[in-house]
Structure 1
Amino acid sequence: MTPLAIIAKEAGFDVTGSDIEDEFITDEPLKKAVITPFVGFSESHVKDFDLVITTGAHGGYDNVEVKEARARGIKVISKGEAVGVFMDGRIFDRKFLGISVAGSHGKTTATAMIATILKESNFDPSFLAGTGDIPSLGSPGHFGKGKYFVAEADEYATQPKYDKTPQFLWQRPKIAVFTNIELDHPDIYKDVDEVRDAFLKFANQLPADGVLVCCGDDLQIRKLLKDHSLTDKTGKVITYGFSKSSDFVLEKVRVSGTQTFFWVNSRGISLGEFALSIPGEHNALNALGALVVVMEAGLSANKIKRGLAKFRGSKRRFEYLGKFKEAMVFDDYAHHPTEIEKTLKTFRQSFPKSKIVCIFQPHTYSRTKKLFEQFTRSFTNANLVILTDIFPSLREEKDDSVSSELLANNIARHHLNALFLPALSDVLKYIGQKDWGPDTVLVTMGAGNVYKIWKNLL
């Protein structure tokens, strides 16, 4: 919602909005854009608007402001639909070439990478990424003068209660990127086959001259490509990954501290060495996907190298926050077992001799319950795991059959040091009482509000 608001304001619209009182990572970009939301929801906030955009949270279509707008005959659309409307460009009297980045993991980073490379090559793209600050871009949203519109594409439902349409189906890009496919929203999809079917529908929406860029290492994507090849409109498909059968192959990945170096080979031709200022093999994969996209835009390998070198990550992705006592403090958005496993592996590669303390806040009862066994095996690269109570979504009811305490007990079967501290205040007290040395890395993980503990300690 925040990048949508920023894009609309930069395009010349008057923008207002409403939100709950809680602090979020998107507050800072809104302040920077001089957009001040009302606190709370009220019919009195609805004026003579041209358009109202609603998220799926806070009641969605049942929100009092949405009902008031509809009663007045004001057009109301969902967040997912709005991304498609903005990418289409007609609302701005423009025509964009859309680039949509979808995937269960990595889509925010890949979106930001593509936008950064295009920006550094003076394309001035419009872009929309679901995060707070992106240092290389200055904002999670921008209305550019160039022809490209780069957007994160989410498979979650348009409105969980009323419209199960995957949000990304509202987007009609020329280029689509699929980073991976996993079950991440069990409140919407019953299994990974349903998720893959949604991605296949998205792929089949591409125009006849469209381009599908996807990670050939991913099992579900390989299954999707077999089904996609049976349709009469396949367009152009480009694969990337570690697999030698991919069109663009990742070679010799090396993580050194907080940097990543990798080599790329395309159809037998070496494109040379690339460098990232963020660590992780998974980020090398994200960068390779971005590389394929911008090569389709006509950029040379050297321009791509320069663009990637400017990328500094984004808010809540392996974000270094400072030091508490002598320990290094990081925060990360990882909330799915695969993301946790890969992120902790990256911490281990970056700090091989350090004690890694992971403070994890599970997000949603449905995800914790459905992926329970996977969660128990995701923390092997941490020396100590601290679990807080599940952070519930505003779109689901409490489920007493699953809890963080139960998860902590089961993690202890695979990992000796698992500790359950229910409230963030309990974590604050525990962390504050310990003498952390320079050989310790403290990292908060989760899609909830666990990152807020550092505001009190740093």
Structure 2
Amino acid sequence: MTRRRAPSRGGAGERWRNWAGNQRTDPVRTVTAHDTGEVVAAVKDAARDGLRLKAIGSGHSFTAIAVPDDVAVRAPSDPRLLQVDATGLATVPAGMTLRTLNPLLWARGWALPNLGDIDAQTVAGAIATGTHGTGARHRGLADQVRALELVTADGAVRSCSPSENADVFAAARVGLGALGILVSVTLQAVPAFRLHAIEAARPLEGALELFDGDDDHVEFFWFPHTDVAATKRNNPTDADGPARGRVSGWVGDELIGNGAFALISRLGAAAPRLVPGLNRFAAGQFAHSEYVDRSYRVFTSPRRVRFLEMEYAVPRAALPDAFAGLRRVVQRHGQAVTFPVEVRVAAADDIPLSTAAGRDSAYLAVHVHRGEPHEAYFGAVEAVMRDLDGRPHWGKLHTRTAADLRRAYPGFDAFVALRDRLDPERRFGNAYLERVLG
């Protein structure tokens, strides 16, 4: 018989903040749950005390989607709870981070077919906000979900799959944390594979055409005020090498991805007139690199420079117009922007609140260094994307509300109706969900 540990509860004054530092709160208490039963107890205790609660994940959302008004819950994350069967179905504790999961899957001979470019998120947080990678034939992480276990506002534990609570399963794959607290997620993994990565700086002209090529995963970063795109093309391979050189790895991940951005951001903030030259310098340092490594190591990169981000999904066919509009915005509002613009693509899926629901999509992400003004720049980008039927990433900054998001998502009303049924008292609500769901 397993002896249950008492959940860890923090008192008032235990401040929670997200990774970027732009969302903060002081929850009434914090519950660190070790199993499903402790999540059920946290939900029932909150209902008894008339409190709202949220699962807080690892704080990698820039919006307030995970900000707890009253009770903060950390979902189970113990690696010993991971189960992988002979077909690659991996049942994962929802609070486990992708950074922990990826090597554990690899050790068992499995991998996730596509990933975003960071791995700090919890599995629950990644799917709840619609995290995606890139690849015209690949869908977001939530599309890999085959089953999930959800604790709803009445304290019930619902097992959800296409054959059990199918309506809840369909919506909860990108559930925004509005339907309950995920305690486990079953993902379909694939046999472990390596990727052949080719990273290089190239002229911006023609960069969009890379997405129409044969590469499995393509993305590029455009350095504002330059004509340079830093391109990344990744394809599965049976080869074992070449290995990534220490110099190119340092240039790609540390100098360009972290150290240079920090220095350039500080210089740009102090003297905005220097930004175009600084960006040209940074783009010029993007070394050509070709290497083979484990898939998850190629997909993800370290991110230690804190920033704010907005990302929009537009119909794939609208990408040229979206990128052209974004470039015009940079000329008007982004004179001091040192962070590059990230461009990716993904295939359509059938998840009601996925940004790729019902359409192949292109993603454009803009960033500013934490602490720098962003409202005018992000607002102008948002206006361009809205005019092209854009959908904002749920975990990244935007100003949209339920009134116009309803028009952007054919499944919006059905999702809201399901939320009304599962959480009529808004036990899992907060100000952000009130704004985007009504």
Structure 3
Amino acid sequence: MKQLFGTDGMRGVPGQFPLDDATLGSLGRALGEFILETAPTSSRVLLGMDTRESGPHIAAQVAGGLVAAGCEPVCAGVITTPGVAWLTRNQGFGAGVVISASHNPWRDNGVKLVSSQGTKFSDAVEAEIERRMGGHASGAVVLPLEMPLHEELATDYLNALRHAQLPGADLAGMRIVLDCANGAASRLAPALFRSLSAEVIAIHDQPNGGNINDGCGSLHPETLQARVIETGAALGAAFDGDADRAIFSSSTGKVVNGDGVLLAAARYLRAGGSLHRNAVVGTTMSNLGLERALAAEGLRLDRVPVGDRYVLEEMQRTGANLGGEQSGHIIFLDDATTGDGMLTAVKIASIVALAGTLDEAVAGLEVYPQAIVNIHVLSKPPLDSLPGVAEELWRAEQALGNSGRVVLRYSGTEPLARVMVEAQYQEDVRHWTSTIADAIRKAIGA
């Protein structure tokens, strides 16, 4: 069973376990050995990072471990997580390593591993790499490695994204506001859209190592909304720190999250006869309004647990080609194997160019009131095994019936339990989130 890797890699505070030098070196060595033993088609491993000041040091420690194992690390410098995934898959790397903590504050960082197919490793593979790391815990010290930057790799990735523009869509002169979260997209996203002849207004695009996600980006769309209205832009897009997700603002300032993106994209694909199985893959967090809007058009929403890896696994299993999360991780499987904020932005800008406005593209989506409460916990037993929690969950489900949902889960990266309640009426949402959260605090709260 995994101990270090959560649903989105290994995260922590740089310098402290598991992001201390010894653990990072053993990670690089374990990864390198695993690659050479199981898929020795390439010993090159691609490393990329977001804009946190701790990124280069962490990359150097992991690279030292890779060299000790017999692999060749190649550093792309500051690049998005999906950029690493695309390059790893399309340029013959044995694996990819992303140094990023995504939407977390700048003081955090993390390591994400990417397979040669451009996807996250499975839980089983991450568990195997952890096992191998344990074998190196008391071994020889791995020396860090300083690497030359291969920034030309980002150019190859941007060239691929340009071809994702939808047929017949013309972005020339389209005014677009891009909130780059002072992260990995800060240079890349404006360059991409300017190359497509859009008029770009870039905000939060001046990273300094300590301002990534600081009151900006996909978790803080308020500035984006205001700037779109102020400038009369046709569209706004906000990325998170590593740009694997995007949240949008319509020209009227309406925030459109991943649910709205899935609806707009499903409508476009279906109109062209290219939505496989007439189905979209979402998660337990996808709004009930999305499910009903899709159903009204004869389309199905298949739900999986939270995490883009589970979305991808279901898409590959069933043959679906569109899926994603409410948070803005959207997978266009005909184009890429991972959620990609900049790819999604190109698709949505194209749809706006074809449909007229984003408001029109998501018309009919009634978003049900939803609330998420995080509770710090001391342990993570199955939530339905706690009598008080199970009782309140049963009561909520009986009261809401078909007009609402309750989702209980633990965070994959933090000691948190999450309570999500969705209902037709806001007062029901408030009542049941409070009641169930209190039951969890009483049982296992920190």
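If FRET efficiency 1/(1 + (r/R0)^6) of positions 76 and 348 (r between Cβ atoms, R0 = 35 Å, to 0.05) is computed to be 0.85, which of 1, 2, 3 is the source? So the calculation was done on 3. Given a value of 5.6 for distance in nm of label points 7 Å out along Cα→Cβ at positions 44 and 428, point me to the structure among 1, 2, 3 it was derived from. It traces back to 3.
Values in this text are rule-based calculations from the coordinates and carry no lab data. Because the structure is predicted, anything quoted here is derived from the model rather than measured. Cβ atoms are built from the backbone, for glycine too; each structure is taken alone.
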